[in-house]
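These are the structures, in structure tokens.
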Structure I
């Protein structure tokens, strides 16, 4: 398991005080309220910042970090990803998982047939969609609902029930 979790991406500068506009990668946007520190990761470097202030605007997070005082400094962080230590993550309820922990798991039917590996998971609003990549490169899309996703065994596999007509 990864030691850190991505919680958002900086997409722009906001205002004149160095605030950052962030797309959250979490179902619970208010989780940003409790942030004390974040790691900002780019291709070139990684740096830890203390969080000074958090606000919300149109389903985006506006983040003010210590040491980022103007739009020019904020612009340098554009397109970077925000990460937190796993121990700083909001505890999940039973049956909930971090996407990063599911990527790469093998997916089997209830009969034991391997379908492929979880390649991606995205949210449609109604439910998650699991993208299963087969050895041939073909993708299978499975809805993340209880009728289909029967069991998740972290660090091992996912067992699914294939509803007739699904694939």
Structure II
């Protein structure tokens, strides 16, 4: 997981992650911190293995830990986080050292998955659909104390334990 850890340690990642952490400090609804990001990654990786999709583990984890990185800009500047997140992720991925770099194909897969993780488009790429579904499956609406105040529609809420 050398490449994923390089993303996590990246100064730009840390700056946006810390900003989001501060903004969500008192949030009663789902937060977008490492627990959610790694839950999403682990579910995606399990699904990848079960379906024999053949996706690289670090590509899955990279997409998962980056998919909400633009959330602070959604809160502050009203920029949808899948759009700002794709730009931030591209900057991070493009600035990794050669030993931690993802290939151009891998970067494209990761960025497409980040851009598509909120609303699934027709004919999504494999990682894009996997991230979308795993992101939703990681939410524990069935056990959330803030459920009565949540504005998510019933169709979006995860009402059972699933992988």
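Each value in this text was obtained by applying a stated rule to the coordinates, not by laboratory testing. Quantities reported herein were computed from a predicted structural model and do not represent experimental measurements. Cβ atoms are built from the backbone, for glycine too; each structure is taken alone.
Thinking of I, II, which structure, once Rg/Rh (Cα atoms, Kirkwood Rh) is computed, gives back 1.05?
Going label by label, the one that fits is I.
Could you tell me which structure in I, II was used to calculate distance in nm of label points 7 Å out along Cα→Cβ at positions 99 and 155 as 2.4? Here the read-out was taken from I. If you line up I, II by distance in nm of label points 7 Å out along Cα→Cβ at positions 43 and 59, the top spot, with the largest value, goes to I. If you line up I, II by FRET efficiency 1/(1 + (r/R0)^6) of positions 35 and 115 (r between Cβ atoms, R0 = 30 Å, to 0.05), the top spot, with the largest value, goes to II. When relative contact order in percent (Cα under 8 Å, 6 or more apart) is calculated for each of structures I, II, structure II comes out greatest.
Matching task: 2.5 is the computed value of distance in nm of label points 7 Å out along Cα→Cβ at positions 75 and 147. Pick the structure from I, II.
Working: I: 5.2; II: 2.5.
Label of the originating structure: II.
If helix-only ellipticity at 222 nm (-39500 (n - 2.57) for each DSSP H run of 4 or more, over all residues; to 500) is computed to be -18000, which of I, II is the source? It was calculated from structure II.
Could you figure out which one of I, II the value 0.40 for FRET efficiency 1/(1 + (r/R0)^6) of positions 91 and 131 (r between Cβ atoms, R0 = 25 Å, to 0.05) was computed from? Among I, II, the structure yielding 0.40 for FRET efficiency 1/(1 + (r/R0)^6) of positions 91 and 131 (r between Cβ atoms, R0 = 25 Å, to 0.05) is I.
Here mean count of other Cβ atoms within 10 Å over residues 19-26 has been calculated and equals 13.6, so which of I, II was it run on? Before the final figure, lay out the partial values.
Working: I: 19.6; II: 13.6.
Going through each structure in turn, the value belongs to II.
Given a value of 13.1 for Kirkwood radius over Cα pairs in Å, for residues 83-138 alone, point me to the structure among I, II it was derived from. Present the calculation step by step, with values, prior to reporting the outcome.
On the way: I: 13.1; II: 11.8.
Considering all the candidates, the number was obtained from I.
Assuming 1.9 is distance in nm of label points 7 Å out along Cα→Cβ at positions 107 and 123 as calculated from a single structure, say which of I, II it is. Traced to structure I.
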